1. Figure out for me which of the structures I, II the number -8500 belongs to, where helix-only ellipticity at 222 nm (-39500 (n - 2.57) for each DSSP H run of 4 or more, over all residues; to 500) was derived from the coordinates.
2. For the read-out distance in nm of label points 7 Å out along Cα→Cβ at positions 98 and 130, a value of 2.6 was computed from one structure; give its label from I, II.
3. Of the structures labelled I, II, one was used to calculate FRET efficiency 1/(1 + (r/R0)^6) of positions 18 and 90 (r between Cβ atoms, R0 = 30 Å, to 0.05), giving 0.10. Name it.
4. With Rg and Dmax of the Cα atoms in Å derived from the coordinates and found to be 19.2, 58, which of I, II does the value describe?
5. Tell me which of I, II gives 3.5 when you compute distance in nm of label points 7 Å out along Cα→Cβ at positions 74 and 306.
6. Of structures I, II, which gives 3.4 when distance in nm of label points 7 Å out along Cα→Cβ at positions 186 and 210 is computed from the coordinates?
7. So if we calculate distance in nm of label points 7 Å out along Cα→Cβ at positions 226 and 266 for every structure here (I, II), which label has the highest result?
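Bear in mind that the values in this text are calculations on the coordinates, not laboratory data. Just so you know, these numbers come straight off a predicted model, no measurement behind them. Cβ atoms are built from the backbone, for glycine too; each structure is taken alone.
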Structure I
Amino acid sequence: MNCGTYPPALIDSFGRKVDYIRLSITDRCDFRCVYCMPEDVQFLPRDELLSLEECARIVKAFVSLGVKKVRITGGEPLVRKDALWLFNEIGHLPGLNELVVTTNGSQLEHQAEALKRAGVRRVNISLDSLDATRFRRITRVGDLGKVLRGIMAAKQAGFESVKLNTILMRDINEDEAISMVGFAIVQGIDIAFIEEMPLGQVNYARNSTYVSNEETLKLLRARYDLIGSVETTGGPARYWRVPNTDTKVGFISPHSHNFCESCNRVRVTSKGELYLCLGQENKVNLAPFLRQFPNDDRPLKEAIVNSMRVKPKGHYFNLKRAEPAVIRFMSHTGG
C-alpha cells in the first residue's frame, strides 16, 4: 500500500465503517469504582503515558482518515494536568463533527465552561447512585455532592447534551432505576443504563450482580410511558423517549442485546495501544509510530488503516466464566 494515499474511510474486514474513536488520556482517577478498578490499583508510570501532544497527533490522524466523533476518556480525563490544552487543540478540527468527554463529574464544577469553549459538544457523567452513602460504597472514595455540583455546572455551561451513565448492580443499587430516571427528568437531561461488563478480576462474582437492561426497561415501562426512538448519538445505545419531558433513556446492552454487528468504534489507551474491540485482545501499539517518526504522520496513518484487518467480529462476554475473558480493567482500556 502507498503510505501517501488513504481510503476516504476506515473499513474493517466485515464491511463496518469506523468513524468513532475513544481516546483515554490517563488511567488515573480520583474514584475507585468497584466494577472499574481494584482498590489497590497500580497506575502506569507517568513516562509510559502518551504526551498530550501525542494524543493530539492521534486524534488528527484519525480525523484525517474519516473519523467524525472523538470521545476523551480515562480513568478520569479531567484530573490530567493541562488536559484543557488537548481539548482546545482538537476541539475545532475541520472534519470533526463531535468532541465528547466521559467523566465522573468530580472536576466539572470548575472546568465545564472551559470545556464548552474548547469545543466539547456533549458530556457524559457516570453516576450510579443518588444516595451519598451508597455512592461512597460504589466509588470507594467519591463525594456525591461534588458530582451533583458538577452536573449543575455542565447544565449551566450549555452543552448540546448532558447525559448520565448508570451501571445497576443487584443488591447494591438496582432499586434506584426509577429514581435515577426521575432525577434526569427533573434536570432535563438524558440517562443511559449500561450492563456491567466482565473486564478485570474483581472480588465478587459478576453474574451475581448483573442486572439486564431488559429487566430495567420492564421496570421503567411500568412507571413511565416510554416511546421507542430511532435516535442515536453514534454509539451503541438504544433510546426511548419519556413523553412530555426533555429526557431520553438509553440502554447499552453488551450481554442481552449484542451490538457488535454495527460496531463503528475503536479505543486508544493512554499508553497508545489501539484496541479494536473492548472485549478482545486484538491491538496495535501506536506509540512507536509517534516516537520514531515525530515529524511524519504517514506511518501512523498506515498503521491505523492496516489495523482494520484485525478488528474482530465481536466480543464474547460470558458472566459465568470463572475468570474474565479480558483481564485488563476498564480503567486500563478507557471508559
Structure II
Amino acid sequence: MNKDKKEYPKVKPIDLKDDYSIENLIEEFQQSGVFGPGRVGKAVDIYAKMIKEKAVIFLGLAGALVPGGMRQIITEMIRKEMVHVIVSTGANITHDIIEAVGGKHLRQIPYKSDKELREKSIDRIYDAFVDDESFMKLEDNLRPIFEDIWNNHKDENNSLTLPSYKWLELIGERINDKNSFVRTAYEKKVPIFVPAISDSILGLHMWLFSQTHKILIDDLADLGKVQQLAWDANKAGTLFLGGGVPKNYIFQSRLMSPKSFDYAIQITMDRVETGGLSGASLEEAISWGKVDEESSMVTVIADITLVLPLIYAGTLAKTK
C-alpha cells in the first residue's frame, strides 16, 4: 500500500431523518458533495459568505420567475437585505405589477390547443396562464401612475427623461402591495435596472404614454449608475437567476473597475456549446476579468423554481 496516497472525502449518501429541517437537508447536500445537491450546498455556502462579509450583492432576474411562483422569495430576499442591486428583464417587472394591481397568474386551465386559449383570451407561459383581464388591469393602473410621475417630475420644457432605475423607483413608490418586489425594492432603496425595458409589456405601455407625453429612458445614466455601484463596492457578489441581458449587464459593471466579482452563483439550464452567455460557465468569465481564479463560484444546472427556494431557505438558516 502507498503510504503517501492522499485520502479524499467520500460521497456520503443523503440520509434524511423523520424530523429533518432545512438546515439538516442542506447539510446532507453539502456532505454528499456531488451532482445537483453538492452544487446547491456550495451555493448556500457562497451566498452566506457574501452576506457575512458584507459584499454588495447583485441579483439578475431572467426567465418567467413571477409566473413560476418566485415572486415572494424575491421580495423577501430584498426585505431581508440579501440583495442590494437588481438587474431584471422587463417581463419580471411586468408580472410583478400585474399581481400588485389585482391581476392573477393561473394554473390547471384545461385546453386542447393554444388556438383555443387565444380564443378564450388566455396567454400561456409553459403551464402557467395569464388572462387578458389581468393585462387590462395592468393598463388601467399604469396610466395614472405614469400621469402622476409626469406631473411631479417633468421639467420646464414639458419633458421627462429618467434612467430605468429611477422609473422603477417612482413606480414602486406608487404601488400599494407589500408583496411586490418592485414596491419592496423602493422601500429598501434597492435600485432595479431594466436595460431592455422596451422588450416587455411595461415597455409597450411606456411607449404608448410617450405618444402624448415627451418621455425618454436614459440608458447611459443607467449604465453610469450601475458602474458606480460596482466600482464603489469593496467586495461584490452576484446571483444569476437565468442569464440573458441581466447576466451580462451585471458582469460588465465590474469591467471598468480594477476589481472583479469576489463571489458568483448562477442557476441555469442553458448549455455552453452555443457560445451564448446564458449557458457560459463562470470559469469562462475569468478570461474576461469578471471573476478571477480566487473568486468563490458555483454553477447550479437546474430549474430555478426548484432550487431557488432551497438556496434561499438554506442561506437564511445559515445566516439567521
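1. The read-out was computed on structure I.
2. The correct label is I.
3. It traces back to II.
4. Here the read-out was taken from I.
5. I
6. Answer for the origin of the read-out: I.
7. If we compare distance in nm of label points 7 Å out along Cα→Cβ at positions 226 and 266 over I, II, the biggest value is for I.
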